[in-house]
Structure 1
């Protein structure tokens, strides 16, 4: 999509603090982190939300999840723990209509979304 922020990052049209990328996905630090480590993992292909995932694309979700575990290890938060989150739709809190997996860690996290204060 021409006006999708995440597509622009995936296409190299916008700068991001990229921590990983391959031919299918890209991972970068969130510009509004809610935890000390907050990385977004997105498909380079535009998929608006989880509601738009077809059975043929479940491999992509698996790769996103596996990549999250690799990044957690590289950023040294795997042993202490981390949270993975995908928001879907307005009531789910999805702000950008491009599927994205949040990797959150680096602090003890609340049962909600962010760190315990």
Structure 2
């Protein structure tokens, strides 16, 4: 299974990437919303994990574009500073789950497993 991970904090991105790779997922880490959309266009992904606060293009708008390209791709979004309205926007944009930092990595991995089967 191939996962697109969009996270602008390189250290946190590497931690998430390593954790997901331990579950035997293939993970492509990008650092902003524009890279996320371009990577999604140029590759085939089974799942998207995206931070909503990123440079160039925020996660909400990147998710909207990704969902137009592939309405069925499951997506988890997260943020350290998202309020209730932003979380609602993410769900409306197509996220299946929204996490607030800090979150348990085990919960994230379980959510991915549940949706990938």
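Where a number appears in this text, it was derived from the coordinates with a stated rule and is not lab data. As the structure is a prediction and not an experimental result, all values here were calculated from the model. Cβ atoms are built from the backbone, for glycine too; each structure is taken alone.
Among candidates 1, 2, the computation of helix-only ellipticity at 222 nm (-39500 (n - 2.57) for each DSSP H run of 4 or more, over all residues; to 500) that gave -6000 used structure 1.
From 1, 2, which structure was relative contact order in percent (Cα under 8 Å, 6 or more apart) = 29 calculated on? Comparing all candidates, it corresponds to 1.
With mean count of other Cβ atoms within 10 Å over residues 50-57 derived from the coordinates and found to be 20.1, which of 1, 2 does the value describe? Clearly, the read-out refers to 2. Taking mean projected area of the Cα convex hull in nm² from the coordinates of each of 1, 2, which one would give 7.4? Value 7.4 for mean projected area of the Cα convex hull in nm² corresponds to 1 out of 1, 2.
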